[in-house]
1. To test your reading of the models, identify which of 1, 2 gives 2.3 for distance in nm of label points 7 Å out along Cα→Cβ at positions 108 and 132 when calculated.
2. Rank structures 1, 2 by distance in nm of label points 7 Å out along Cα→Cβ at positions 172 and 260 and report only the one at the top, that is, the highest.
3. Out of 1, 2, which one gives 0.90 for FRET efficiency 1/(1 + (r/R0)^6) of positions 44 and 244 (r between Cβ atoms, R0 = 25 Å, to 0.05) as computed from the coordinates?
4. Suppose you compute helix-only ellipticity at 222 nm (-39500 (n - 2.57) for each DSSP H run of 4 or more, over all residues; to 500) for every structure in 1, 2: which one lands on -11500?
5. So relative contact order in percent (Cα under 8 Å, 6 or more apart), computed for just one structure, reads 15; which one of 1, 2 is that?
6. Can you say which of 1, 2 returns -0.27, -0.36 when log10 I(q)/I(0) by the Debye sum over Cα atoms at q = 0.06, 0.07 Å⁻¹ is computed?
7. Among the shown structures 1, 2, from which was the value 21.8 of mean count of other Cβ atoms within 10 Å over residues 180-187 calculated?
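No lab work stands behind these numbers, since they all come straight from the coordinates. From a predicted model like this one, the values you see are computed outputs, not experimental measurements. Cβ atoms are built from the backbone, for glycine too; each structure is taken alone.
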Structure 1
Amino acid sequence: MRNSAAEAPRYSLVVPFHDEQDSVRELHRRLSDQMTGHFDPVEFVYVDDQSSDGTPKILAEIAAEDPRVSVLRLKRNYGQTTALAAGFDYASGDIIISMDGDLQHDPSDIPRMIEALDAANADIVSGWREKRVDNYIMRRLPSRIANWMMAKLSGVNIHDFGTTFKVYRREIIKDIPLYGEMHRFIPALGAWNGARIVEVPIKNIERPEGKSHYGISRTFRVFFDIITIRFLMRYMTRPLHFFGPPGLLGLIFGGAILFVLMMQKLILHSDVFFSHGPLMVLGMMLCLFGVQLLAVGLVGELLMRTHFESRQNPIYRVERVFASARSAEASAQRQEKPLATGGGSR
């Protein structure tokens, strides 16, 4: 149950935990020291991703001691992305801050990140682990390659997509659907919705207790996620533009091959199947390949049409409306549903 408060929080700290019993109390102490008296009112939203150690008990004790703390315990271990999504859904602050629960993020970086959010009139402030302390071969090198690829494919020029330590405006992060392992690509998804993003160097601290939940195997999954993000950002609303060109090429080349072979059969009366059997099969396969790709693209277009026509919210985001009082009132009367605002009137 949400803790009652006399004043709605302006800042929300969202921290997912999974088997972090050694760091929970220390992290809450540091966060409380950093936020209290400087960034008030604040709420702490701690998400327990079905920990199997003493983390749930410690979180419950902290919630009992501090009325600003809310603890969400998930039904099973969903993973970091889903845990963050649950925390974002629950958070009610205008500014939402997310970070890991393993003490590798320093709460003393929060003031600079919030300052950058206001100074640049940004929507997302992403932390940049400029000087990483991880193993070079197992973590830093794969991360550098993945971040470079993501920056090039998404057009978002930041150095560190993977860190959880970020600051968001509520209207932006609540408009980004999170699933799978998409939390590391929030800047790219936010940019697709028109979010302004800035990057701030943060400290990267050696994990004091426990062991990391991630290894080299995660690197391969990241590359598949990069492909997914690239497809979603460029072709989600127009899938036929992705499947159409190769499908059309297949039909053209396959049709040309079959046409030439048919002319040889009709004019030269040659035994086409005996002389050019493999070429005939290739032409038929290319035609089949082209028809299938075009069909997939058309089905994708129908699905997107159904999706956009059935959704409640419009596909656009309005940052700001400039209008006189009279025209604004007349416009409001014409509107059957409110505009989808993505930034308010900051």
Structure 2
Amino acid sequence: MLCGQRIEVPHLILNSLMIVRCRNTGSGDTERGMTMPRDWEAQFRDWAKPPGKTEEDRCNNAVSAIRNAIKASEKLRARGVSVFAHGSYRNNTNVRKDSDVDIGILCTDTFFFHLPEGTTRETFRIGPAATYNYNQFKNEVEEALVNYFGRSAVKRGNKAFDVHETNYHVEADVAAFFEHRRYRDGMYLEGVELRTDKEDIRIINWPEQHHENGVGKNNATGTRFKSIVRVLKALSNEMTGQGVGAADVPGFLIECLVWNVPNSEFQNSTYWAEVRAALRSLFNNTRSHEDCKEWREVSDLVYLFHSDQKWTWQQAHAFTSAAWDYIGFEG
């Protein structure tokens, strides 16, 4: 493990291949005790692929089922409610065999808001407080889900509902949202907001901005951005399974880290070189908070390493360093 800057050193891909033990399974097969290099290029190419059609269909089925559950509710039909997919499924950064779906239930009858310092709701002509509150909305969403899927299939969490997997659809994390408005300069940005059950903490997300910026980055990098996100997520899963402690980081963090890698690093001819360039860039720029304090989430509206985040720049640095060593990159 290196403690300093990753320096570019030209060398063959085979120099960084992991060595794995093979068994003798019959005449002509590899002899017991011999070693074979792991073909990381082939592995990265495989990990870079999105989920296959069967998994994709089961993800789509989950969204359709949740939408049907909300439509079946008389209470929610009387509201301005929409159902939308978000997270890695919507953004096409989910990895195969790890594909649950994040689904939002958005009510626009009421909205939360954030005002610039020194202003009031009258400044932006915001009307009186609404009579339909968030807890009532979340309870009505729970009622709709339970009526459609059954009590045993729905678990209410502090932030969202877990709708259990079936043979027809993947597991779904379903969150009830009110619209969120961030006012500034006589206008507002639209996001979504939920409140936790236990602490009444505000959680604000920007799914549309995240999606738009992710698509832009992917186009600007010749579709390599989302491919490398999938690779590093799959790598994190494998490393975690192998007991590498620093590997267990949220997939959302991985996506945001790769989004902060300069587009100039996505100009290589192989996945091996792309992964190496991304990890080197991330390692070198997370050695101190000063190096990455301006980094943002993919939405470009939230600082990635703000004190309120569930992760730290030190965790990001440890992950990139552990990933580099696990693959066996040199330099």
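1. Details: 1: 2.3; 2: 1.2.
Label of the originating structure: 1.
2. Working: 1: 5.4; 2: 3.4.
Ranking 1, 2 on distance in nm of label points 7 Å out along Cα→Cβ at positions 172 and 260, first place is 1.
3. Values: 1: 0.00; 2: 0.90.
It traces back to 2.
4. Values: 1: -15000; 2: -11500.
Comparing all candidates, it corresponds to 2.
5. Values: 1: 15; 2: 18.
Comparing all candidates, it corresponds to 1.
6. 2
7. On the way: 1: 21.8; 2: 13.6.
It traces back to 1.
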